[in-house]
1. Identify the structure, out of I, II, from whose coordinates distance in nm of label points 7 Å out along Cα→Cβ at positions 34 and 50 was calculated to give 2.0.
2. To which of I, II does the computed value 14.1, 38 (Rg and Dmax of the Cα atoms in Å, for residues 90-129 alone) belong?
3. Can you rank I, II by percent of Cα pairs over 22 Å apart and just name the one with the largest value?
4. One of I, II was used to calculate helix-only ellipticity at 222 nm (-39500 (n - 2.57) for each DSSP H run of 4 or more, over all residues; to 500), giving -9000; which?
5. Have a look at I, II and say which one yields 17 for relative contact order in percent (Cα under 8 Å, 6 or more apart), as calculated.
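Just so you know, all these numbers are worked out from the coordinates, no wet-lab data involved. Quick caveat: nothing in here was measured; it's all calculated off a predicted structure. Cβ atoms are built from the backbone, for glycine too; each structure is taken alone.
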Structure I
Amino acid sequence: MAFVNPYIRRALGSNPVIIERLVDQLPDSAFDARPDPERFTLREVLCHLADWEPFFLERLKGAATVDNFRITVYDEGQMAIDNDYAHQDPRDALKRYKSGRDAYLAYAASLPPEALDRPAYHPEQGKLTAGDLINIVVGHDVYHIDQISAML
């Protein structure tokens with residue numbers, strides 16, 4: 001395992017479980033509540049998490065294997081509209097998120113330590129390493145864990 005900090009690996013694997021536990025504590029009526037008009041509903045959060053796992057994996061693979069990899073930026077709001085998050089099954093989305101994370105974690109675990117230092121370029125964030133990309137995934141999870149836990 002190439003992760004410098006073993007807590008990062010644990011967080012990658014645990015965060016989807018934490019999100020599932022939080023969701024299980026909420027009534028189904030919470031799926032479409034929008035406590036903050038600027039943020040996704042719980043249903044949309046779960047769909048967003050599921051849809052982003054392949055992008056996170058694509059970015060990590062690119063950074064780890066392609067010289068001067070350029071990260072593609074996606075419009076998450078437009079993606080929510082295009083993929084009709086408002087009408088997707090949130091529990092199915094949660095399953096897709098967890099499955100995607102399993103694939104991400106397996107790939108990340110296969111990387112040699114030197115791969116974590118390989119650079120990539122994000123048009124909005126500048127130069128990042130493969131290791132940075134892993135940390136961003138953990139931070140992204142925590143952002144949504146905070147959002148979901150505030151609904152309890």
Structure II
Amino acid sequence: MSRHTAMIHWKREGDFARKKYDRRHRWSFDGGIEVPASASPHVVPAPWSTPNAVDPEEAFVAAISSCHMLTFLSLAANDGFVAESYEDEASGLLANDGSGESIVEVVLKPRIVWAEGKAPSKTELTELHERAHHECYIARAVKCAIRVE
């Protein structure tokens with residue numbers, strides 16, 4: 001068992017009572033990295049959000065994609081395959097699920113380059129992704145659909 005932490009830092013700028021306040025904030029992690037964050041400009045329009053910062057919805061999608069990738073690579077290595085690179089153009093759909101707005105689906109679109117002679121077959125690749133999905137800590141913790149294309 002392990003505990004994972006993040007510090008969130010925000011200070012009021014603007015008219016809070018009228019909802020005209022800045023949503024910019026910072027995320028700090030135990031390794032010392034700080035990440036600029038904001039509400040999504042799709043949810044809170046500028047100037048009260050910042051498009052060049054990470055928003056919670058993007059972070060959610062990135063966490064799912066990252067966990068899937070790390071689990072997938074570990075399984076692939078265990079099975080004797082050798083990946084040279086892995087890129088994923090992941091996306092999440094924010095929509096009304098009948099009980100309110102939520103991320104209802106995350107789509108992963110990984111592109112993997114394999115070492116010559118060390119690539120899985122199409123069936124093995126599908127099985128690797130299915131195993132990675134079932135073993136990823138983050139995927140098991142969320143209720144939205146996750147698809148790999």
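1. I
2. I
3. Structure II comes out on top.
4. Only structure II yields this read-out.
5. II
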